[in-house]
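Structures are listed in the sections that come next.
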Structure 1
Amino acid sequence: MNNMFTDGVKRVMQLAREESARLGHNYIGTEHLLLGIIKDGKGKAVTVLTNLGLSLETVKQSVEDYVATSGGTMTIGEVPFTPRAKQILEVAANEAKEMKTQFVDVEHLLLALLKDKEGVAAQILAAFGVDYKTAMEETLAVLEGKTTGRKEKGKKSKTPFLDHFGRDLTQFAREGKLDPVIGRQKEIERVTQVLSRRKKNNPILIGDPGVGKTAIVEGLAQRIIEKRVPQILLDKRLVTLDMGGVVAGTKYRGQFEERIKAVMNELQQNTDVIIFIDELHTIVGAGSAEGTLDASNMFKPALARGELQCIGATTLDEYRKHIEKDGALERRFQTIMVDPPSLDDTIEILKGLRSSYEAHHHVEFSDDVVAYAVRQADRYISDRYLPDKAIDVIDETGSRVHLARLSPPEEIGTLEAEIQEINREKNEAAERQDFEEAVVLRDKALNLGEELQKKRQEWEEAVRDEVVEVTVDDIAEVISSMTGIPISRLAKSETDRLLAMEDTLKKNIVGQEQAVTAISRAIRRSRAGLQDPKRPIGSFIFLGPTGVGKTELAKRLAEFLFDDSDALISVDMSEYMEKFAVSRLIGAPPGYVGFDEGGQLTERVRRRPYSVVLLDEIEKAHPDVFNILLQILDEGRLTDSTGRKVDFRNTVIIMTSNAGSRDVGNGGVLGFQKSDSDSMHAIMEGKINDALKKTFNPEFLNRVDDTIIFHTLDKSNITEIIDIRLEEFKARVEPQDLQVRVTPGAKNLLADKGFDPAYGARFLERVIQKMLEDPLAEEILNGRFGQGSRIRVTKKGDELVFDEERDSDEVIEEKKKETTG
């Protein structure tokens with residue numbers, strides 16, 4: 001019989017013997033013959049396999065994974081063929097005879113291996129969609145020298161509709177096209193258990209967007225390929241069905257149902273296929289029209305009879321809205337809740353994924369950078385979930401660093417500009433017929449062009465080979481661009497800035513040293529990480545008379561913390577005096593007008609979660625408002641009317657109140673001399689604290705970080721405030737090319753007129769507007785002053801007078817008279 005075998009078959013048999021020895025086996029079976037064919041890599045059998053879309057390396061790996069490697073025992077002498085392998089050689093001879101060939105070649109051996117469906121080789125090739133019939137058709141085509149394009153046909157012959165409208169995840173896993181799945185062992189095992197059930201074996205993964213529901217299914221596909229699943233799932237194909245693709249293009253009645261029916265028929269005929277429908281809620285109502293069924297109603301009978309297996313994935317909101325309402329559909333699925341991974345688990349997930357992103361962006365992420373990215377994403381990106389938001393940070397940072405590296409160096413740009421300028425001069429010389437200079441300039445441009453080409457080539461080679469290491473600063477800048485937090489808050493050391501916080505705030509807040517110090521200490525405590533991270537950055541009640549700087553301090557604090565004056569969310573609590581108005585903070589209840597619009601507080605914080613929230617005149621709000629605020633102050637979050645959790649952990653909550661201030665004024669405390677300021681403030685504190693306890697409940701006050709009582713302003717404070725307001729006024733008129741100088745006498749007049757302890761700085765602002773801004777506006781409109789005017793404001797009796805500024809010598813003389821007078 002050996003005389004019938006070609007040299008190719010003999011070579012395959014020898015290679016099969018070597019493969020058996022390599023694996024430590026003491027026999028030659030069908031699997032070793034298949035390994036021999038693959039290792040030989042020649043002949044028409046290999047051509048048939050590759051034409052059918054098989055990767056030889058992948059098939060080899062599958063064979064090695066399927067058969068166990070023995071402990072290393074060696075058989076002395078000739079390694080025997082198993083009875084099945086001997087029978088395969090005889091069947092190969094029969095195949096050659098039927099094909100009217102004198103000798104048995106390797107293609108006949110391959111057909112014989114596939115004809116024995118019980119053999120290991122046939123089972124492995126069947127998992128790749130190759131059977132005897134398809135191999136025979138391809139072999140005949142190869143022998144006849146035809147190119148039939150059967151590579152795709154061999155793979156799709158069993159389930160053409162499903163292959164067209166789906167993606168084979170197991171095939172992707174086999175080809176290494178899926179990202180590794182780190183962790184999620186518990187969820188994958190739970191899915192495996194549900195799939196192995198006798199009834200209701202259709203799991204549905206429910207979780208927030210970005211927690212990794214699809215990744216769990218990809219992890220199952222990888223386990224199937226790795227043979228790390230129960231026997232019942234070993235030969236399964238996991239195919240994700242694209243419902244959008246099924247619906248697309250179905251213009252006429254019945255087209256959609258025809259497609260769904262074709263897919264279901266393929267699933268019923270091929271029980272080795274499990275379909276995965278991402279966003280499962282899309283099957284409810286999909287393709288439905290008047291008098292027709294939607295996709296969910298078409299799937300229900302097959303699911304009930306167990307004719308197909310389906311894995312679904314959706315969010316909890318969509319599950320409640322679409323699937324839970326349909327009891328007949330809901331009972332056919334077994335729910336599996338998927339929670340976001342912990343910080344440590346997310347770090348491990350990103351460590352497993354980073355090689356893919358490093359290769360894509362040509363960068364390198366260290367362990368410290370990965371951990372920093374996860375923690376900062378969790379802290380500052382509050383409206384999304386791990387691990388998705390951390391992966392996005394890593395991906396975008398890699399993109400940013402890679403693109404920054406692609407920018408050409410400055411010397412290349414300089415050379416390009418120089419060549420452009422020389423070419424312009426050359427053209428000008430040619431136009432005036434100075435051809436000698438034109439030739440010189442042309443040669444100079446050519447030399448510079450060669451130098452530019454050389455430098456560009458060097459730069460491109462350096463960029464191609466260089467792998468840039470991503471730093472913490474790069475991560476910080478990307479998170480800053482995503483969230484709007486100033487970069488200095490994340491990457492730069494804030495030590496000096498925080499230690500000098502009092503000095504910064506005192507430049508605009510006058511006479512409130514105690515308040516500024518108290519709030520600065522609370523902010524530093526929060527920044528140092530000594531405060532509960534689940535609570536807001538800080539929560540304060542500002543108390544004291546009107547016009548002493550409570551609201552102004554909130555505005556300046558927003559600028560200091562967030563470098564943005566718009567980061568102040570101001571809510572006038574006098575608008576919430578009625579019980580029914582309380583719902584406006586979190587949104588109208590379902591069924592009421594404005595339900596979809598969100599709450600006036602929750603929506604603004606959700607849109608801008610990094611801000612100072614100012615609840616002005618909190619004592620005027622209805623008592624039910626305080627019950628809402630308890631959750632914000634204690635847990636750092638608030639649930640709006642639609643069920644969304646709004647994160648307040650990155651906000652500073654400031655509540656202003658005038659509680660007790662009227663009692664202080666009536667008690668005669670206002671108007672004390674400077675020497676009595678301490679006793680005055682002590683009396684005021686006592687009265688305001690008593691009023692505070694009467695106005696607010698103890699459980700509310702206990703959740704506030706600090707209660708800050710503001711001092712009443714005195715005459716010297718008013719003078720400082722005048723300087724601040726005048727500087728702001730000068731800045732406003734500067735764009736109109738006007739210069740305004742207010743003399744000391746005029747400032748003293750404004751201080752005298754604007755000092756009223758009962759109304760504070762607000763009265764001063766009205767005085768400045770009445771005595772300075774209004775008269776000056778009239779003078780400008782009358783044409784007395786125009787662009788380029790230098791305006792001097794002086795005192796004349798109880799009024800301010802406006803003049804054109806004179807020469808510097810006269811100005812100096814005028815200043816001397818004012819100081820002596």
Structure 2
Amino acid sequence: MDASLWIWLLVSASSILLVHAEVYIALLDGEPVVHNKATTKIDSSSFVPLCSDQVQIYSSYLTAQHDFLLASTFGEESYTKLYSYSHLLHGFAVDITEEQAAKLKSTQGVKLVTKERIMRAVTTYTPKLLDLQHGAWPQLGGLKHAGEGIVIGIVDTGINPDHPSFAGNSKKPFRPVPHYKGKCVSGHGFPASACNGKVIGAQLFGKSVGYSNGDGTAFDADGHGSHVASTAGGNSGVPVVVDGVNYGLASGMAPRARIAVYKAVFGENGFVSDIIAAIEQAVRDGVDILNLSLGSENVTDATSVFMDPVEQALLSAVHAGVYVVQSAGNLGPAKSSVRSFSPWVMTVAAGNTGRHYKASVQLGNGKTIDGQVLSPPTPQRKSYPILMAEDSYVGSNYSEKSCVDSSRFNRSLVRGTIFVCQYSSLDSISIPNVLSVAHAAKNLSAAGFVMLLDPSSPYDGYMTSLYSLPIPGLVINTVNASSEFLDYYSSQTKKAVARINKNSVEYNRTVPIVAPYSSRGPNLLNNKEEPVDVLKPNILAPGEGIWGAWSPSAPVETVSLSLVFPGSKFVLCSGTSMAAPHIAGVAALIKQKHPSWTPAMISSSIMTTASVVDSKGGIIQAVTDQVVIGTPFDFGAGFVNVSAALDPGIVFDAGYQDYVSFMCSLNTTQAWKDAVKQATHSDCSIAMDAAYNLNSPSITVSSLKGNVVVRRRVSSVSDVAETYTAALVRPENVTADIVPATFTLGPHQEASFELRLGLTDGKLLADYVFGQLMLVGDRGHSARVFITVASK
């Protein structure tokens with residue numbers, strides 16, 4: 001898999017890792033702000049107000065507790081507190097030795113001490129693909145109002161303040177958003193004027209990598225954060241021009257939304273202590289939506305993934321009314337590779353867009369062969385002699401890797417030719433390698449180059465990511481096309497000529513298809529690979545080949561981003577990092593239309609209205625080592641349908657206590673219940689009888705060994721009465737019945753139903769099987785709920 005797809009920013013990771021090798025996060029007994037009922041009276045919408053004097057006093061009190069505990073524990077010993085967490089978690093991050101960490105663990109009042117770990121940072125056409133112009137945007141007053149008044153928080157590598165996607169609007173100025181209390185930290189590369197009403201917050205959290213208070217700004221030196229922010233809420237109508245070529249007009253999903261930036265990722269890495277601090281500040285400031293295009297490589301070693309400090313911080317954020325979106329990860333297509341776990345977080349998988357940039361080479365016999373990548377054409381539509389790389393190699397040990405080193409070739413032979421390198425391994429068409437070949441060909445004064453698949457290679461049809469080349473060139477990645485090229489060359493030898501044509505764009509491909517790198521389910525309870533009754537990923541959104549804002553100062557050697565557009569303000573990027581902000585923007589549109597909806601209601605509206613059919617009328621497919629029919633472990637509830645999500649008819653709602661009850665149901669021991677109480681500040685007195693009874697818009701039973709009853713509750717969000725009738729597609733070898741099969745809901749009423757599941761003939765299931773429940777209303781609404789069952 002191309003490393004770019006997990007956004008490996010190739011910036012001296014080793015130097016970062018050495019800055020604070022012994023940072024620990026400690027959580028203490030007692031309640032943080034959002035859980036302290038004495039200071040935060042939850043209003044009727046279940047959102048926690050965080051700006052009162054009482055909140056500030058209590059927050060200061062907790063911080064003083066942290067300082068006192070550290071001083072009393074370590075006395076004259078050396079230590080450095082990096083952060084106090086008081087709003088979402090009660091604890092701190094501190095730089096100490098391993099011996100001091102052991103001492104801290106045994107200190108009264110300390111309930112958890114965990115070592116710092118790393119999280120990694122994991123469009124012109126997608127608004128049209130999602131039909132925003134004719135569907136969602138008109139429901140909100142049109143393009144000029146879509147996202148108005150909603151604040152999207154971006155925890156990432158920062159933002160490019162000079163980018164037109166984030167410019168102020170003189171014709172329709174961005175008014176202040178009263179509920180947002182964040183600030184803009186100005187400094188080098190980030191003037192105070194950068195916070196212009198569109199960007200309303202910009203702060204840096206980097207103590208784990210050596211930044212101190214007031215040191216540094218949210219300026220994006222990498223590009224990833226700018227790309228994410230522009231996809232979610234970038235301005236509309238921004239021309240995407242790269243190397244003089246206009247690729248269309250860019251727009252975020254919610255172009256009138258405001259953007260608040262929390263820089264906590266530097267180069268390749270973001271440290272958990274910084275990320276938690278950024279999340280806490282974002283919630284404290286009043287963001288409505290929080291996007292995390294971040295994830296860990298590994299499953300946490302906590303007793304349960306849900307006990308991890310990041311997951312707990314996000315639970316507290318949801319308790320405060322903030323909607324949280326996270327990328328699924330780019331570790332696919334491996335089973336259980338998803339790295340966003342919790343039912344209170346919307347986890348986004350990545351699919352294609354159906355847009356294809358067509359590159360081609362025209363041979364001297366008039367035949368045209370298609371390939372990949374973005375590049376200029378050969379000058380003046382002239383044809384140039386074809387030269388096989390090995391024929392100009394100086395030495396005796398030529399291999400497909402030799403093409404990256406221009407010093408090993410005869411420059412006089414290569415000059416003015418189409419330089420052809422054959423390849424047989426996927427590594428040879430990785431971005432770094434292709435770019436190295438392109439630069440070698442340029443150094444040799446070639447007119448262009450072709451990377452040609454060896455016909456004996458097993459990697460027929462494998463695609464490389466799209467990126468820009470410094471000279472005319474392309475990758476020919478199919479056996480048939482390569483054979484045709486070689487047949488022509490061998491028949492002509494020294495007379496063989498070719499020219500590289502101008503790129504064109506096509507929109508006739510099947511869409512969506514789940515990308516091969518997109519992380520897959522089933523979800524896990526812990527690193528022992530125990531299953532859990534929570535569907536992940538939750539939704540599929542565009543993530544392959546997405547145009548977005550970039551930072552011209554991003555280093556050219558950052559070649560692993562499925563792009564290299566040196567000095568460009570826009571780049572084409574792929575990954576679940578690109579998919580997540582699509583959903584963050586969609587959530588902003590829903591929040592704008594339905595400001596009182598809870599995070600769970602927003603998730604439900606997105607999931608139950610999603611489409612499972614592709615543009616050709618078949619079930620959504622997924623790419624593994626081949627193209628296969630997808631399952632909910634690939635695409636979650638399906639491909640987002642924005643217009644339908646704004647008017648779902650019914651929703652499955654859940655609140656903080658529901659999530660606590662869900663956690664309580666995962667284990668029946670008293671030790672577990674005590675751990676849940678410590679983590680959530682709520683006891684297990686209202687524990688549900690099974691985790692699958694969390695009122696989510698999907699049903700997962702991972703250990704079906706008899707008969708079970710799954711309970712769900714739906715709430716009307718319609719202004720008219722509607723009668724719903726259930727239709728079941730039963731999972732294979734599973735009995736299933738719904739009671740009642742029909743129910744009527746008046747405006748804003750609730751109804752409950754049961755899904756009774758069993759095993760056909762009592763036989764245990766060999767693997768997961770899938771079904772679905774459709775609730776079809778007589779007023780045009782419908783809700784799909786996927787059923788996932790196993791006998792683990």
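Laboratory data are not the source of any read-out in this text; all were calculated from the coordinates shown. Everything numeric in this text was worked out from a predicted model, so none of it was measured. Cβ atoms are built from the backbone, for glycine too; each structure is taken alone.
Structure notes:
- Which entry (1, 2) yields the derived value 4.6 for distance in nm of label points 7 Å out along Cα→Cβ at positions 164 and 724: 2
- Parent structure of the calculated result -6000, given that helix-only ellipticity at 222 nm (-39500 (n - 2.57) for each DSSP H run of 4 or more, over all residues; to 500) is the read-out and 1, 2 the choices: 2
- Which entry (1, 2) yields the derived value 0.85 for FRET efficiency 1/(1 + (r/R0)^6) of positions 140 and 196 (r between Cβ atoms, R0 = 30 Å, to 0.05): 2
- Which of 1, 2 leads on percent of Cα pairs over 39 Å apart, largest value: 1
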